[in-house]
Structure P
Amino acid sequence: MRESRVLKKLRAGETVSCFKLNLPGGEIAEIAAMSGFDCLWLDREHVVQDWADIKAQNWAAKSHDVDIMVRVSRGSYSDYIKPLELDATGILVPHIMNLEDAKRVVYFTRFHPIGRRSIDGGNADGAYSAMDFCEYLKKANEQRFIALQIEDPEPLDDLEAIASLEGYDMLFFGPGDFSQGIGAPGQWEHPLLMETRKRVAEVARKYGKFAATTGNLDNAGKLIDMGYQFISIGADVIGLNTYCQELIRGFIKLNRL
């Protein structure tokens, strides 16, 4: 089983870069992977990517030793484990609402002795049954990461208990939905949002978890100082929009000369 680049860097105390893909197809994943990001974030919560797209993007990323994190849809347990069966390096589970919710995720996504993830072993993550059975379970627990997304005010009362829970790796603060949840959509400097973002990082580190969030080049330094080690710093659609707008502004300016 391929070693996780993300976990290797995080466990060594380094900071991980991530890039979000909203567009389907292996080509966009390969371009991003060739750029040198540590991890590519694919989305099954909001984006209508089919499993063929996830496969292609995963193969493209792995060819450049880049990890794939799939944000799963909140459905049955099989929605959580399918990306792992395809050999995605990690999953991000959105909208963790309380301690019991977090416990269920761990139970469904980790093998014995941590949880009771359903076992196949005949897919990509188990080398299509070529791996030793017990080694497969052990390596999957060690080299595949589970991230729990805190993006609502509801789980804050359980935050310390969630952070202390064994069996997952990362607490991921999502500012977008959190701003909406506190009645201040898009107010990124709102005191409660800023306080919670800082608190998530502190609590994660207190209980031996890695802190993750979204950011940009303007605030990444502050996030790192805050204790975040995993930062998603851009997205394909943002880059394409920016480039297209820059081109058309330049073209219009030329025509006015």
Structure Q
Amino acid sequence: MRWIFHIGRYVHLLRLTFRMPERGRMFRRALMTELEAIGTQSIGIVALLSVFMGAVICIQTAHQVSGWIPVYTIGFTVRQSMILEFSPTLIPVILAGKVGSNIASQLGSMRVGEQVDALEIMGINSAGFLILPKILAGVAITPFLVILSMGLGIGSGAWVGVATGVSSLADFLYGMRIDFNQFDVAYALTKTTVFGFIMTSVSSYHGYYASGGALEVGRASTRAVVWSVVLIMVANLVITQLALN
């Protein structure tokens, strides 16, 4: 029954986190710092993964459709794969490993170093001061990273298709435009926003309640990544079932 305890403590932490910030100027400064840490510093890994994944999807699709399925299917498959699943789901999973572990270790180090206790003694809502900027930054910036991933993945797929001769640019663009539904993009960005919240809040929870020493901080970081990925996968299933059925 320990999972009930963790759910209750997680909800209680969110209640403390979403109280009105007590120091507006410091909060805005912390928010900008988190936007840079989660967003700007993640552009490289997001771009690298997206470019290679778009190219791989293009090559794999070309191998499957050669000879008996229209060539424009390559552009259609790359578009759908990037928009519906790879960018909105796998990018947050990668960020859960990169950003989530950093959040948990940062908060865990502050907890075991008694910096969190010092904030509480000074009358500062430590949860709101430390965690709220991370959650808001994650929710705000993750959709932009996913949009960047979609564009780079589709663009690299088109470039590889033309460069390797498996598809002409006209065929790829035709397949990319055929049966395009704006709802797919809205669905992808909606679940991405949810994943950004899960990634930052779950990682913050494990770091905020870390105890002991450096070894326990490392364990908290591991738990943060594992549970963030698990909950992202569960949320992906639930949102997909609700939105696409």
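Throughout, read-outs are computed from the coordinates displayed, never taken from laboratory work. The structure presented is a predicted model; accordingly, all values stated were derived computationally and were not measured. Cβ atoms are built from the backbone, for glycine too; each structure is taken alone.
Determine which structure produced the value 33 for relative contact order in percent (Cα under 8 Å, 6 or more apart), calculated from the coordinates; the candidates are P, Q. Can you show the working numbers first?
Working: P: 18; Q: 33.
Among P, Q, the structure yielding 33 for relative contact order in percent (Cα under 8 Å, 6 or more apart) is Q.
From P, Q, which structure was helix-only ellipticity at 222 nm (-39500 (n - 2.57) for each DSSP H run of 4 or more, over all residues; to 500) = -13500 calculated on?
Numbers: P: -13500; Q: -26000.
Checking each candidate, the match is P.
The value -0.70, -0.94, -1.08, -1.53 for log10 I(q)/I(0) by the Debye sum over Cα atoms at q = 0.12, 0.14, 0.15, 0.18 Å⁻¹ was derived from one model only; which of P, Q is it? Walk me through the numbers before you get to the answer.
Working: P: -0.70, -0.94, -1.08, -1.53; Q: -0.72, -0.90, -0.98, -1.26.
So the calculation was done on P.
Comparing mean count of other Cβ atoms within 10 Å over residues 191-198 across structures P, Q, which is largest?
On the way: P: 16.2; Q: 22.5.
Largest value of mean count of other Cβ atoms within 10 Å over residues 191-198: Q.
Out of P, Q, choose the structure whose coordinates give log10 I(q)/I(0) by the Debye sum over Cα atoms at q = 0.17, 0.21 Å⁻¹, for residues 119-198 alone equal to -0.80, -0.96 when calculated. Working shown, then result.
Numbers: P: -0.72, -0.88; Q: -0.80, -0.96.
It traces back to Q.
17.6 is what came out when mean count of other Cβ atoms within 10 Å over residues 95-102 was calculated for one structure; which of P, Q is it?
On the way: P: 17.6; Q: 22.9.
Value 17.6 for mean count of other Cβ atoms within 10 Å over residues 95-102 corresponds to P out of P, Q.
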